[in-house]
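Listed after this line are the structures, all set down as structure tokens.
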Structure 1
Amino acid sequence: MLIIERLAELIDAVNERVGLWVSWVSLGLVVVVFLDVVMRYVFNNSFVFVQELEWHMFGFLFLFGAGYTLLHDQHVRVDLFYQKYRPKTKAWVNLLGVVFFLLPGCLLIIHVSLPWVMTAYNIGEVSPDPGGVPARFIIKGCVPAGFFLLMLQGLSLGINSLKTVLSE
């Protein structure tokens, strides 16, 4: 069990670092959006590249921040009962959710998105709009990578939940 616990700690450390790195990207996104707004409303001008860069950065933040969000239990949770459960019951809910929903869902998205990313990379996919962001395959590559990080964090959550379930 000690090796599995170490694995969970390693996964947590990876997503902690990724989350901190991604937080700096959010600052960059704020700057890009600010510049876009200034260009649009002060200078009555806008660039396709900047607009696409905004949603590329947002997508990156969302995908790479998901594991970090799960690590800190800050994801949106719509529940009526979970918050009132005892820790062991919460651990059971988390363990079953990870095993039956999170891990299979992540594996499915990774499996389906990898050929899509490889096709985009092989053809050198770029924005269809003139002046748009080149190398669209980079943002597409964030889909399986982000879900891989989320899957790893789900594995850590499952390990920690199992530890709680098995504790006396």
Structure 2
Amino acid sequence: MLRELARKIDAFQEVVGQGVSWLMFLLVAVVFSDVIFRYLLGVSFVFVQELEWHLFGIIFLMAAGYTMLYNEHVRVDVVYARLPPRRKAWFDFALIFVFLFPACVLLIYTTWPFVRNSFAVNEGSPDPGGIPARWALKSVIILGFALLFLQGISQAIKNFYVGMGWEDPEQRVQEIH
């Protein structure tokens, strides 16, 4: 039953990740148009510049869980790289509970008042011509860390199965594709 939950979380993250990839295409188009307007036509729009920042923030936050699904987060650990797969799984399992879950909960908890206040005053850009409804962008912080927490549940389950020797570590990668 737990393994099925992990599969469903992974499938959901796959859908989110594929959706976010289209935002990356949109970001490239926005940056390209901004460069064309600015350097060829000598015109600059606050809305377009803010859209670049907002899209980058949304992509970064919404893709964190997807990145974790594929184990693509940056790791620099000489000891970890030399561990056998089952030890790596137990190490990852423990660190998910020690660092990932508490960090996600703390960030969601501390961000909530920040988002609530922004929503209450219908916060928008302080710059003329900027993007309204900044509270929507701030809400993505909570959503992004909730997705990361959710993927942490899946990773914990998969690491537990590998650590117990019930599953081959390579099987996790093959399931995704």
Structure 3
Amino acid sequence: MATIRSGSQAVLLVVDVQVGVVAGAWEANQIVMSVVRAVAGARAAGMPVVWVQHSDEELPHGTPEWQLVPELTPTADEAIVHKNFNSSFEETTLEAELEALDASHIVLAGTATNWCVRATAYAALDRGYDLTLLADAHTTEDLVFPDGRVIKAADVVDELNAVMHWISFPGRTSTTATSRDFDFSST
């Protein structure tokens, strides 16, 4: 039986747009500006914004690299969720935050595409949320294999955009839109 959220609210979920995560990312400045645009659009439309910050051995909590990029500042009434795993749902307060907001639709932006954004997108769909991935508001670094093969970051971004547009789950929607084209007031 499919899990489908009964809420009525869309929420912008901004995942790991942190100094140390964005530092080597593809098109970082452009992607950060798309996230800034999405946050401004959500706030103007009254859509809640929920922030996620990752920490681990490579990104220790409280360090300068762990901080959100300077262009993005949560307001006092916006939830901040701290995580230690790729999925923003695993062992965090995210589900409780989303439930308190009556969320049924997640609009997703962030870094890194092939790790935390992908894991969070699948986890959201698995948990019954509708999902819109902001196609121009997520990024990652090139993926370099030990044998020297490289998957370019742009290809990783394009692949996840295609997957999120075409993947299907019963009773849920999954799609993509750009931060310019998404109508934050319509959800």
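Kindly point out which one of 1, 2, 3 the value -26500 was derived from, the read-out being helix-only ellipticity at 222 nm (-39500 (n - 2.57) for each DSSP H run of 4 or more, over all residues; to 500).
Structure of origin is 1.
Out of 1, 2, 3, which structure matches 3.1 when distance in nm of label points 7 Å out along Cα→Cβ at positions 61 and 85 is calculated?
1
From which structure (1, 2, 3) was distance in nm of label points 7 Å out along Cα→Cβ at positions 109 and 125 calculated, if the value obtained is 1.6?
For distance in nm of label points 7 Å out along Cα→Cβ at positions 109 and 125, the value 1.6 is produced by structure 1.
For which of 1, 2, 3 does Rg and Dmax of the Cα atoms in Å, calculated from the coordinates, equal 19.7, 62?
2
Any read-out appearing in this document is the output of simple, stated calculations on the displayed coordinates, not a laboratory observation. Predicted, not measured: the structure shown is a model, and the values here were computed from it. Cβ atoms are built from the backbone, for glycine too; each structure is taken alone.
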